[in-house]
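Structures are listed in the sections that come next.
Each reported figure results from applying straightforward, stated rules to the coordinates on display, with no laboratory input. Quick caveat, the model's predicted, so the values are computed rather than measured. Cβ atoms are built from the backbone, for glycine too; each structure is taken alone.
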Structure I
């Protein structure tokens with residue numbers, strides 16, 4: 001199985017929203033094979049709790065504006081690992097330390113990545 005086009009559309013919106021709040025290390029994994037309940041995991045990191053919460057809020061706002069309904073939200077109080085469930089897409093926004101500790105990429109290493117299509121910053125922007 002592969003992720004639905006709807007899930008791919010949602011992950012693009014979520015990635016752009018996360019990127020706009022300076023999320024780092026964005027990775028989308030097609031988990032539709034091993035998981036029957038969702039198609040894609042989007043993983044993102046924030047530098048601190050405040051950044052994690054800002055990224056999660058922006059992602060949720062933009063996906064809600066696009067018509068996606070938030071089915072479940074976990075971890076907002078702590079700001080270390082916020083999980084947003086939109087059905088076909090589950091977004092994980094981690095504090096960078098927690099992301100290394102839980103290492104979901106390693107857990108789901110057999111799942112293919114989904115291209116996000118984010119613009120690559122120019123040398124001047126990344127300096």
Structure II
């Protein structure tokens with residue numbers, strides 16, 4: 001499920017990003033997408049490719065990986081994100097939810113550290 005007013009467009013932050021064409025309220029689930037779970041061996045092989053920038057750690061031990069379908073892998077990072085993601089390991093889903101009200105036309109961000117305000121330095125040099 002992807003809300004019909006989410007769009008992918010060029011981002012001033014990094015490549016492409018996800019934007020909304022409608023104002024959104026706080027705590028709105030905007031996307032629920034299935035994932036393809038990768039074994040630890042598959043994850044390691046993919047991490048050395050261009051796709052490595054688009055996968056998520058997966059599972060309680062974070063040894064597995066996953067490829068998220070839908071727009072999930074296109075949300076850019078921000079340390080003060082306006083959205084958060086939740087992983088459902090049992091049903092192989094990732095949900096994206098707003099954490100504050102968002103204006104029409106605004107880019108939607110997640111914090112790659114999994115918590116909207118976690119300022120821990122990332123494993124790469126995010127802008």
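Tell me which structure, out of I, II, gives 20.0 once mean count of other Cβ atoms within 10 Å over residues 23-30 is calculated. This value belongs to structure I. Taking percent of Cα pairs over 14 Å apart, for residues 7-70 alone as the criterion, the top structure among I, II is II, with the largest value.
With helix-only ellipticity at 222 nm (-39500 (n - 2.57) for each DSSP H run of 4 or more, over all residues; to 500) coming out at -1500, pick the structure among I, II it was computed from. Matching structure: II.
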